[in-house]
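J.: The next part holds the structures, each set out as structure tokens.
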Structure P
């Protein structure tokens, strides 16, 4: 058991803690050739939810999951633990699939958070879920009003997922004077993400899903049935679901539709006295409105978890992700400095852990689902763009409907989108990405220093794909 934890500690403290609290079987790789109705590649939230929903709808369906490492070792076990709805991305949703469908999906995404709470209670999954809301904040004057376009449009439609705050209330809620203003979404939660992933794994197995960990896919052989070839075995399946997040970049058709950026996280030791003194004692999540977003929350035992999206200038060329964004963060000192700027009471020695991971970010910041071109029996899920814990529940229902050939509201929903070339081919993609990432960093730095960025940096930054929530520089907001 200790060797399993040691191998996985390179990914995140979340996964190490989750494994320490269970007594799992030693990861069992696939060592033979097997048949299945559905083979799912990837044992994170999307893959596990898809398997669960398939078995709930059709218990006789044979479902196999192959996971390259440990279930929860990818994005699902190293994210910040925010469980958010899609309301902040309403404007992008409405552009993509129309006003009525956007409203429906946003409402379903809020409902999913309550469903997650009930699911964990029903199946005995201790994911440390706390339904204490999300503060969408401004920490510089340049960020003020980033939420205004979204909130105002929703209010005109009779929707009010965001509560407007009185003067000084954002700082009071966050326990930090750095927070100048914001809006609050009550239907949001925080979780320990790896504990949720491992809980989903246990439930999937109870339903009869066969899970093979330490089993990377080496290649996908097209056909009906298709074949997922692994180092010591293979899965022959009528349907295949690629639930690989950023690692799906190995497929050229998928790669053109998203870019890979880093997410870097630091975590403190428990600081309950500090949190008590500043009044931040619940599970409320917080993010600011910069382009390279800062997101942070506390844990039940009083640690502060602080992350930065897209902060590293280490970009991925083509499909060469491999282990490039694994292990300790290369910008941990920078992230920790931002944490201490927001919470001066945190000392440098209080920061005891850090890690990094990849995010697959689509142009509009929304997840897309569908079938591969010319391979109608191979389905994909891409582009959670930093908001995947809650929306992956919708994703599981969508992919289950597609894999089962159902003609229902999930199979026809507005997130089912054909793959488009939203980003240029290499080497333009890599070179351009470096330029845009640099520009975004300069715009955020100028805002921190309360000065105006150069015109060129502003224009280049507008080419960046959307992130966790709209910013003042998001193209849909600035046009």
Structure Q
């Protein structure tokens, strides 16, 4: 049995009962919605910045892109391309240069893409699919009726691994790409590269701040003959193209990045091949050539020399190669090699890779964190074989055979939402700017290679205004 309760000493009052703790007030409906929203946001938060997690999976998704509107006009000719290539601008005296100019307004260079990331036992599995609207414009009865440009695939790849080592498979920017110049024009700057193609790529960290990349990339022979410029997808007299390929291109890059700036050394090795069997070209047979090239470039953060320079940068690049071709697609696309096919007296198939070299130098100056100017100049030269002088004057081959090319640009860009942190400037989500662009090309053989009444050179000047809103 339980012991009896202890007797209370005389005169001692009974202890007051202890009240239970007061219950917390129930959240209001507004507070409950806020709590629920925070829980949902946390549950769906992705592993990448600005991403969300697909419910029931470990995959995070991020949407990105920008809307870009370009207003541009040529000062002394009509060139309807919104991304003119230096090597193909109209020659002096041509019909395009006899017109007083042209103005265009377009948003076709706007872009949209999706990134995903999924954890795996080999490290994060990342993927990207990216489009713009710079494809062909549909037409009715051969005449364009609106600015309804077709979407165009830019990138589609998966990459697995971490910072130490990772592997990429799919269509992506070439390892050779190394754009140093910030421009508003969508033309590929002379001596720059904007190649996107299928590849298998390995990336590894070689040392602190040092990264190495090597890739096998899609082969695509490009050459020029008396009949013009040819690629594997070209047509010769309604039939197949003589340009073919057997082995993928081998491309590599080593880059270093530090407080002073960054430096990269690139190299490539590629096979070039012509096979005229089964085509309209004569003589019959095949020929192989090899292309190679090297490029060295980088940025210097000027504040390392004197803090008064702020966030300014000096950048430069120089290269040499033979058979580089489309890897510098504003200067040598189509001119990886030349062939005697179609010339009188040609008895066998020939393929002569073209030596080419050039350099770019530029400067980026910040007037204030939200306003900057980019200035850049590029020069490129091709040492064409002597038999190019035998191409028919005014023909497709002769008009495509440039000897020298130049391009310059100066712009003023306002980024009202720019931020500065530790000497580095983030441009924010909006850019508005104006730009002047200068192009010049000189033909091999000068006026003697040009069509009747046209000069052996072309000069184009363009002014462009752009607005870019990123998301």
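Read-outs throughout are calculated quantities, based only on the coordinates presented, and are distinct from any laboratory measurement. Computed from a predicted model, the values in this text were never measured in an experiment. Cβ atoms are built from the backbone, for glycine too; each structure is taken alone.
J.: Identify which of structures P, Q gives the largest calculated value of relative contact order in percent (Cα under 8 Å, 6 or more apart).
T.: P
J.: Who wins on FRET efficiency 1/(1 + (r/R0)^6) of positions 45 and 341 (r between Cβ atoms, R0 = 25 Å, to 0.05) among P, Q, i.e. which is largest?
T.: P
J.: Who wins on FRET efficiency 1/(1 + (r/R0)^6) of positions 93 and 285 (r between Cβ atoms, R0 = 41 Å, to 0.05) among P, Q, i.e. which is largest?
T.: P
J.: Then there is this: Of the structures P, Q, report the one carrying the highest value of distance in nm of label points 7 Å out along Cα→Cβ at positions 21 and 269.
T.: Q
J.: Comparing Rg/Rh (Cα atoms, Kirkwood Rh) across P, Q, which is largest?
T.: Comparing P, Q, the top value of Rg/Rh (Cα atoms, Kirkwood Rh) belongs to Q.
J.: Can I ask one more? If helix-only ellipticity at 222 nm (-39500 (n - 2.57) for each DSSP H run of 4 or more, over all residues; to 500) is computed to be -1500, which of P, Q is the source?
T.: Label of the originating structure: Q.
J.: Sticking with this one: Compare mean count of other Cβ atoms within 10 Å over residues 389-396 across structures P, Q and report the one with the greatest value.
T.: P
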